[in-house]
Every structure is written in structure tokens, then in C-alpha cells.
Structure P
Amino acid sequence: MTADKAEMQAEIAIVGGGASGVCVAHALARRYGIRAAIIEPSGQLGRGLAYGTLCMRHLLNVNSAGMSAVADDPDHFVKWLQNNGDPQARPEGFAPRHVYGRYLSSLAAEAEPVHLRAAAIAWDHDGNAARLELSDGRRVAARQVVLALGNFDPAPVVRVPDDAARLYHHNAWDDAFYADVRPEDPVILVGTGLTAVDVVLRLRDNGHRGVLTGISRHGWWPARHGDGAKPSAAPDIEPGTSPRAALRALHKAVLAGASPCALVSALRSRTNAIWLSWDEVQHRQFRRHLQRRWDIMRHRMAPDVADAIEADQASGRLVTQPGHVVGLEADDDMAVVTARTVDGEAKFRAARVVNCTGPSLNYAKAGSRLLQTMLNQGAIAPGPLGGGLNATPEGWLIARDGTVATRLATLGPARLGVLFESIAMPEIHVQAAALADRIAEKLRITGT
């Protein structure tokens, strides 16, 4: 990468230095000897939202055998664990996410990217290069740009009146929330997915003893890994099978004795192909009727994490309430949450309320200056269902007018605009390697 007073020149610029960005940078370096530029305001590459946690009870929800970040070396993470402080690490184990962040940081160090500690805030391009404006005033010209955007804050769940703002925390990963909660405070968790699991574990790790109430539409917590079910053969569901036919096939397999979680795992390798074979109406049917059931079986808790959650439930310190949150108000120093339940509206009191609904995929409201600029320009567009970004299945972004970009690609969560699976490392490391190959081919760069 070279620089002059006006503009820095890069072969490839990666916007975002979390897991997705580091995987692309590492694949480019390992496979083609390319030293990419990573535009990331944080001083630590690879950590991101998921792997920046310091709570050692936050474990990966995929076992170590499935967490290699190197596409052509499936045992890479297990070997790294064994060589970096845990010689007894087993492929079937579930490592702390903080440790996995260290692993990704080590890959960033191997890739030696040019780390530009700033945020990308604007984009432009001509026939020769894409140009990014950074928050510190610098400009970067690159032959290819990769948006490795990671996760954004959750969507709002309810209007928060001014007098209740001090009782409500929108971001479950904000350190200020944990500093604000006293040991005996009752807390309401809006959502009962993996984000809520993280909150429970971190609060308890901090010495919190109060009652936690999880409110979600169905009141379902994630399933556990290692539920005793034997691995299952994939049911007869192929690309082109309709959602209704797929549901019938799953029901038939369950009635024959298969575990729903095992069936979901068995379908993992083909779910994106099945999803891409459906039309928008079928996508909406699945999202409306089956998505949450699928999620609790697909995004499971490590056994030790599930044990902790179940122990809290058995003690009465973790309560679950099915319902839809429709109101929030303050009553002196307490928050009062109104939820619509099967028995009508009910009110719940707590010292604090925290949004645990998970990252939002509505990029138009993500608070990113770069994304807002690009959306306004029409250089990018939301996915057909409104979330993520519109792109080809291979990751080339699609503009508002339907034009496929020649200098702009993405991977990871942003591809959920068109794919079904795109947020976990088993998908991201494959996407990163394939994207590195496509970019090198486009730039006519041969492998090392």
C-alpha cells in the first residue's frame, strides 16, 4: 500500500476488522500473498462484538472442530488451542469466545494487513478505483472493496419515554448496563435467545443474585448441544422442495424417532441451496411460521452454558414469560413493562430492562454513515426481505437499479439479505476463501 498527501492507494480495502474482515485478509495473504488494508476504528482486529467479551463463561456455540477460520485446514483452531495454552483441547469441546478472539487476532497478525484506525464514512468510484473517505479525513483508493460489516445494535422493541430512559438499556453488550445493575435488582430481558443467555451469564459472573425475567413471543430458550440424540441422516429435502413439503418431511422424520436438533444439523450443508431455490413468498412463509423454531434448534447452547441456564431456572431466579412487549414506563425508580400475553395484557416491574433481541439486520437504520451514504446513492440496496444487503450468492453487491457491482463485495451477516446461513464461522471462513479467490481472479493475481 502506498500513500501520498492526498490519497492512499490499496489493492484491496476491507471495511470492518471483526471475524469476517480478518478471515478475508488472512485468506488473501495465505493464498495470494496480498497484504490488504483493513479499515477498523478499534485497536484490536478480530474481536468484534461476538469475540470481544471478557466473560470466560461466554462459550462458543459451535464445538472447536467446527471453528477453523482457515478453509483448507479444518483442524486449524484445534491445533492452535493445543499450541497456545490448552494442550488437552479436544475437537468436541466448546472454547471461551474470548479465547477465540485471541485466535482471530493471531490470524490478523499473520496476515499483516495495513490497519487504518478510522471509520469509513463515504464511498465513490470511477472506472479505475473505488474511493473511501475516512472519519479522520484520509481517503483510500482501492481496486476492490469488501464490506465486512459484522453486527449492529438491536432494533428498538418499544418506545421509551424520557423519564424511563435511565431504566432501559438498548445494548446488551454495553459495559454501562452491567455497572448500573445492583446485585439484588430484578431485571427484565426482552428476548430469550443467545443474547439473553449471554446477559444471564455475565450478570451472574458479576455477582448478581436478583430475579431475571425473560420475555419473548414464545418464551423459547435455545436448545442445548449434546442433548443425547444420535446424529441423523438428512431428511429428503433438496433444493426445490417447498416449505410445506420440507415441514412434512421433518415431521415424518421426527415421528420416526429423529431428534429435531439432529435433523437441523444434518441439513446444514444444504440449507443455503434450499433457500435460494425458494421465491420471496416462500421466504416470507418460512420467516413467519418456522424461523423461530428453527433458530432455537440451530443456534444452540454449549452444554456447560445450558447447565447454568437450567440451574437458574430451577432455582426460580430465571423466569420466562411468553408475550410481546408493547409498553414501557417509569414508576419512581422502577420500570414497568407491559406485555401482551395469551391471557391479555400483563405488567411486569423491574429495576432495569435490557434489549436482548440480538443484532439488527436493518442496515438503513444501523447508524452507519457509510451504509447510509451508499444506500442514498443507490450503490447498495437492502435484501429482498428488507434485511442485510442485496448481493449475488457469491457476495458481489447489487445496486438499487439491479446492477451487479464490479468493485464491491461482502460476506458474513450482510449476505443474509440473500442467504439463509451466513453468520457462523463454518460459513464465513468458506465465504472468505472463495471471495479471496474471486478477487484474485478479477485482479489477475496468481496464488502463492
Structure Q
Amino acid sequence: MLKPCSLLLSILCLATPQAQARPKTVVVISVDGLRPDYVTEAEKRGLVVPHLRRFITDGAYAEGVIGVVPTVTYPSHTTLMTGVWPSQHGIVANTTFDPLHHNLDGWYRFASEIKVPTLWQTAGDAGIVVASVGWPVTVGAQGVTYLIPELWGEQTDEDRLLMESLSRPTGWLQKMEQQLGPYRSDSDGIGNDEMRTRFSVAILKEKKPGFMMIHLGAMDHAQHATGPFSDESNRILVEMDKLIGEIEDAAKSVGPDAVVVIVSDHGFVRTDYRVNLMLPFLEAGLVKTGAGNRGASVVSWDAMLWPDGGSAAVVLRDPEDVATRQKVADLLKKLQADPTYGINRVLTQPEIEKIGGFPTAAFLIEMKQDYQVKSAFSGPLIEKVPSTGMHGYLPDNPELRSSFFIEGEGIAHGKNLGVIDMRQIAPTLATLLGVKLPVAQAPLLIGK
């Protein structure tokens, strides 16, 4: 349950009205997949993360952030920058709906696909210098002066050349690479985050942006591979804490009024099984396949899965086809009754609409906590994937809650905000920057 707005007003304890009116330098660091209890319970779990722990004593923090549907990276990061649900901002999943695989499971990468004003655009329009390193859905982002978008990978020379062509200003990234080395990593792990940190620190020190967004992803990769709170995940967080300290020091060099914010997009649960839900859809004739250049491909479909980790939307080719809708409903009821399939809940279209998810979906399947969704045209129904991790489930599971920590000039010390709504973060950041996001209607976490 959200704390009433009146209890949240004291997060920002400004000394004077003049100080309250002055826009602040705001640096947002997203630690992908960071559960808040990694930090709030660090001592209990033997985690040495002094930079993150300082946000609890010297700043304000949430016990947890209730996320969006689905609890995955790209919809969540877009909500963090718009203050609205995915059904409103338009980035409704990590990957686009692609039933015929023409887009080869392409991701939502382009800022032009966001349907509402973003915080970076609003800040840029107000004359604030904006910088961004690796933030999702920022290819072509308007309002960002210094832009290195996220493409995933960044591991080959071709990836580097593409990144150079998409970054702004033109030629700027190449000049930075002459000093810092190529913007390319050999992995999606801590090496990639070290690279992003190196470039972020240089931008902060040299360009002194008024608003900066940084996305670090190693925690997500570690938890997918080994589960939350595994030895490897814990090790990665300890290393990331050092990177956060470097960024925080650089942010404070911009000016004494700097505010540093740590957020995440979702939590994590441990999983041990992966279920191929495409197989029963094939058996029911809802999807038909044939031979293609890359193996089996879709020939026709009446109802298609749109998987996202711990859940999967079901989209009807013809939303007005009552017979197909009933056929799918009957199939899902049968599958849910069989524990083999690991289905926890099935939501209908009105229920999905109420929680701001997939506007084109007829149904939403949520798996039980120990199960992931797979969608393949062949292979076993059940795969064992012991001690792995996943997200994408509905956000009412406390283990899926994400993080919010804030520290800097004027921020209350030791303030526990309780459990908050992810939609509250963007308008709060806007207030710190001295701008407004009219589309964001959630209560502020700070005084006006």
C-alpha cells in the first residue's frame, strides 16, 4: 500500500525558500534488477556496499517500488522517465509484437516510439544540458545533448561503429574514445558497466550536465544466470558499488547542489523451470507453422504468445473473433488447472487494462514464481534451469519490487518512504529539476 502523500512531503528538507526554488543537478543511476533488500539488508547478508548504504543514512529511500506490467527493463525505464503506465507511454514490453518474426524479435529501442513527453525532453526544452549513457529507448532521443544510447552488446567493431553513428553530438563519441578507449565491451557483465561508468564520469566532469541518466546492467545478467543473492550476484553488486561511488564523486564535482538517485527497473525471483507454452498453442491449431529459411516459421495464427520472462500476453489476430477468444480462454483454463504448466494467474483484457499493461492483449498469463515462459516451435515442454533468476511477473509480488534511493543537498537524512509507486519518481525528479511533466499525475515524493 502506498503511503499517503502527506507523509512523503518531508523527503526534501530545504533550508530556505530560495534554495527550494533553485533547480538542482540530478544524476540518475539505474542498477538493472536491483532489489532494495540488497541494500537495506546488506549487513545481514554480509554485503560490503558502503556507497549504496550511505544513501540510507545520508539520504532517503523506499522499502520498495511497485513496478509496472510487465516487470521488465524497457517499459520500466520508460515509466521512470514519464511517470505513466506502459499502456499510456507505449513501450509495453522489451520486444515488439512480432508474430511472423519479420523483426527478428527486435527491441523497443527508438525514443520516437514513446507516446508521451519524457523527462529528458522536458528538461532539454527548458534549457538544461542533458546527458545519457546506455539508457533504454533513447536512440534518437530529442532533448539529450550528449547521447550514447543503448543497443545491447556493444561487443564488436561493427557495434562500435553503429554506436558512434547514433551518438550525439556527431563525432563526439569518437573523440572521447581517443581518451578512454573504444566504447565496446567483451561481455554484458561488469566489464560493460565499467566502460559505461568510465564514459559517464568523463561526461560529468567535462560537460557538467544538469540532468544525466546512466544505465548499468551487470546485476541483471548475473541474477538471470545464477539467481538473486547468489555468490556471483553478490560479488557483482560489491563491484558495482565501487562504480556507483565513482559516479557519485563525479556528480558532486558538477556542483554542491547535485542530487544522486539510484533506481532500478524490477526485482528478481529464483527460477528452476522453463515452460514452452507455445506447444499447446500449436496443438490447439491457434498457431500453424511450416518450413522456412531459418527452420520452422509461422504460416498463420489466430492467437499468439508475447512472452516476457515470468509472463506472456496473448494477442488475438482478430480481437472481434468471439469464437477464438473463447477457445483461448478454455485452453488457458485447462493449462492453469494442470500444475505441470506452472501457471499462477490468467488475466482477461479488462483486468489487464486496470493495471496499465498490454493494451492489445486479450489475456495475460503469469507464471508461478519458480517458472519462466519459453516460446519455441519445438523442444521439450519443461526444461530444468536450476538456480536461475527471472522477472516479468505481475508487480504485486514483493520480490519484484524495484529500488529508489536519493541523496544530496537538501534531501532528508534517514528518511524511509515505505513502499512507493514507480510512477511517482518522474514527477519528483521533474520538481528537483524545476520543470513539469503534466502527463504524470502520481503524487510527488517531495514538497512542492
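Each reported figure results from applying straightforward, stated rules to the coordinates on display, with no laboratory input. From a predicted model like this one, the values you see are computed outputs, not experimental measurements. Cβ atoms are built from the backbone, for glycine too; each structure is taken alone.
Structure summary
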| read-out | value |
| --- | --- |
| Test item: mean count of other Cβ atoms within 10 Å over residues 188-195 calculated as 20.1, pick one of P, Q | Q |
| Source structure (of P, Q) for FRET efficiency 1/(1 + (r/R0)^6) of positions 44 and 420 (r between Cβ atoms, R0 = 25 Å, to 0.05), computed value 0.65 | Q |
| Origin of the value -1.33, where log10 I(q)/I(0) by the Debye sum over Cα atoms at q = 0.31 Å⁻¹, for residues 28-83 alone was derived from one of P, Q | Q |
| For Cα extents along the principal axes in Å computed as 63, 55, 50, the structure of P, Q it came from | P |
| If distance in nm of label points 7 Å out along Cα→Cβ at positions 252 and 428 is computed and equals 2.2, the structure in P, Q | Q |
| At a computed 21 (relative contact order in percent (Cα under 8 Å, 6 or more apart)), which of P, Q | P |
